[in-house]
Structure I
Amino acid sequence: MGTERLKLQQLLVNPENPRHDPVTQQPEAIAALIANQGQKLVVLARDILQYGLSPLDRLAVTRDGSKYLALEGNRRVLVLKLLNNPSLAADAEIRKAFEKLAKQRDFPDELDCAVFQTAEDARHWIELRHTGAAGGAGVARWSAAASERFRHRPGSHPARALAFITAAKAAYKGDDVLLADLDKVRDERLTTLGRLVVDPAVRAHLGIVLDGQKLRWDYPADVLRPFIKRIAHDLASKRVTVSDILKKEQRAGYLKKLGSPDPSKRRTKPAALSAKTSVEASPTPLPPAGVLLGSFAPTRLGAKLVDVLREMRQLNVTKFPNTSAILTRVVLELAIEEFCDLKQWTFAQGKDRLRDKLTKCLETVDPTKKDKKYHGIRAGLSDPNSLISVTTMHQYVHSTKFHATAADVRALAANYEPFLVELDKLA
């Protein structure tokens, strides 16, 4: 691979561009790409006219006779060709737009190109550019939070939401379930949270005071914890979506369901959320980082379970959260299967046999349905969006878009650990 600066007239639009069905001739290739991209080409043309071609991106080309075929950058090639000759566009609307833009006559006619010997030689780099992060090798798209940090738009919905999340994460460091929910909101639901935070009625309800770009709080962190926890989980689990709180009256209805902090706990002067507060411990103690199911030492539930558990504990959950999540589900499933076999229970073929078996086992472990140690499991059985639901565990294994965090896995293991210990005793 070498680099050359090529004239626009030396470049061909690729008839086999993945953006459209393959064609054979240049006029067909131009028409197909225009049909696929439409007004996006006009937007790109305006950007090139204003800023020029990106110095971060070269074209990828390969020789095609006396000319060069564009492998990567076909949109740029076509836009420049249309600026030079708008009549190439059979689409009347696109042609008219480029005729108007072409009057500026301030666009490049040479392009920096990476020249590959064959199209196959460029395949790896093109695939990395267009198919996502590829585990880190490709282009990693920014999350909403990353975009907001780069743009730095004080007072915007995302900026207010980021300030809310930053304060909450600092105040509730001991609550891994809440921290995991906040991370999901930050990465996926930032604007939705911002819609709440910018509403004066919501801020008055929770005692949030705007102080420049920072937030101050009328209530201590321990008073606000259940309300912030509920908001974070509602948004992270998509129990509440942007359409549910789009209008002012909808947000007012949500606040009624949320409940209100005790007004007697209101401070005389707003302060940082983490200032002079006591952080309530998580309902289930979490194990040290890197250790999962530390107190679970099965003696009756089968040799394979013991082996998998031993191998899982050799993984550092911080470094291998996805593998740890999958193996935690495997340990739970092996334990439940062994217990059900020992009890000689039979189950009808259903959509989710693991969930059915877990429900039956939990009824044996906690027949009163009141033991607080199993509150998280019961909540997970009733809410498929819960961090510790069977549905979530299935997604760790089967979903290509569902990524576990170390906090998620530790919370999952901590909630099921007492259940597994008792299940082994009853086997």
Structure II
Amino acid sequence: MRSPRRTLVALAASTLLAPLLLVTSGTAADARRADPPEDPQLKAAAVAVAWQRVAVRTIYTEGLSAPPVGTLYLSFTSRAVYDAAREAHRHGKVAATAAVARAAHDVLYAYFPASGPALDADLSSHLAMIPDGAKADLGEAIGAAAAKAMVASRVGDGRGNTSILYNKAPAPGVWQPPPAMNPTWLGFVKPVVDIDQVLLDGPDSLTSAAYTAEWDEVRRLGSATSTERSLEQTEIARFFANNPVVMYRDALCRYLDAEPLGLIPVTRMFARIDAAVAMSMIESWKWKFGVGFWRPSQAIPLAGTDGNSATTADGGWVALLTVPPYPEYTSGHANATSPFAEVLRQTLGDDVPLVLRAANRADRPYTTLTALEHDALNSRIWGGLHFRDAMEDGYYLGHTTAERVMRAIR
């Protein structure tokens, strides 16, 4: 935290730790109605979007966080930024740009100190946009207070708890390492928002007709040597094998560059997206750890042990994609995709055009969120990583979690 104003900011921040006032949630039409171009709030919104890019760089590129773990830090950052934006809105005559920039900077700095020089440079560039020093000082104090409150709320939240070990005994239907399950602690971490648990029915019974159909589908379409999977299905599987959180964030930020929202709508939307994704991941990891359902890469070669006369072992079966180091049910990929899509859908409508980009692959444009979800869901089956039940239940989990988070974060 090496801003030239840090001493004044620290003193002012101590007076701003009272609970922040709530702003009434807007409709999709309200969210699309951005501030006038000359409005400082719109400039602050652009800075908030810029810090979403900084967060991705810090958490994933520099911090090398695993995709599910990174969603926690995105949620911490986005929530602090939203809190800072609301407080700046309440005060009125402050620099909201300074508030959101400082909030994002301080949260990211707290968890990724090695990125400090880059974060300081980003903060300085945004503070340089503010001509009024007094307004900037108060804005920074608001942002610093929001970040301090967020970081304090996560002390002892269970992140990185190495005492939690996955050690289920080998049995039909039970996922087994190597490699070791990672991360085991995610399902036990403190929730990022207080909502009711979404109830699921768990994976299908190994001897059920539903499991038999799902097993056969992924056997035929998900193997590295499948002759039934089309070239387009193969491309979709490989494309969505990239970190979906990063792809979706990048596409949304580019959309917002062209179709900007006001400061409160945009910061609220990211706070909801990130909380919904993080909560879905936490719930998914409870199932992964608690049930430990096997992946197709074990289920197909070991089909002779599953008690199902309709499945036949294929010892040479290998998935198209690299198999992640954790159990199958529910799908983490579904929990990255469906909450993101549902919050965005309920905020701006289903017809939000997004262009997804991934390294060394052709861009994939989507004119609706439904179409994006369709490809993302099927990609994990065509890639040989999931049974359809884990994908469909994962999407139900994500959609329902998003609805509950949107009611909780107003």
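Which of the displayed structures (I, II) returns the greatest value of distance in nm of label points 7 Å out along Cα→Cβ at positions 166 and 190 on calculation? Walk me through the intermediate numbers first.
On the way: I: 1.2; II: 2.5.
Once distance in nm of label points 7 Å out along Cα→Cβ at positions 166 and 190 is worked out for each structure, II has the highest.
Could you figure out which one of I, II the value 41, 22, 18 for semi-axes √(5λ) of the Cα gyration tensor in Å was computed from?
This figure was derived from II.
To test your reading of the models, identify which of I, II gives 22 for relative contact order in percent (Cα under 8 Å, 6 or more apart) when calculated.
Numbers: I: 12; II: 22.
For relative contact order in percent (Cα under 8 Å, 6 or more apart), the value 22 is produced by structure II.
When you work out distance in nm of label points 7 Å out along Cα→Cβ at positions 118 and 374 for each of the structures I, II, which one comes out largest?
Numbers: I: 6.3; II: 3.7.
Max of distance in nm of label points 7 Å out along Cα→Cβ at positions 118 and 374: I.
Hey, helix-only ellipticity at 222 nm (-39500 (n - 2.57) for each DSSP H run of 4 or more, over all residues; to 500) derived from one of I, II reads -16000; which structure?
Details: I: -16000; II: -18000.
Value -16000 for helix-only ellipticity at 222 nm (-39500 (n - 2.57) for each DSSP H run of 4 or more, over all residues; to 500) corresponds to I out of I, II.
All of the numbers you see were taken from the coordinates with simple rules; none came from a lab. Please read all numbers here as calculations on a predicted model, not as lab measurements. Cβ atoms are built from the backbone, for glycine too; each structure is taken alone.
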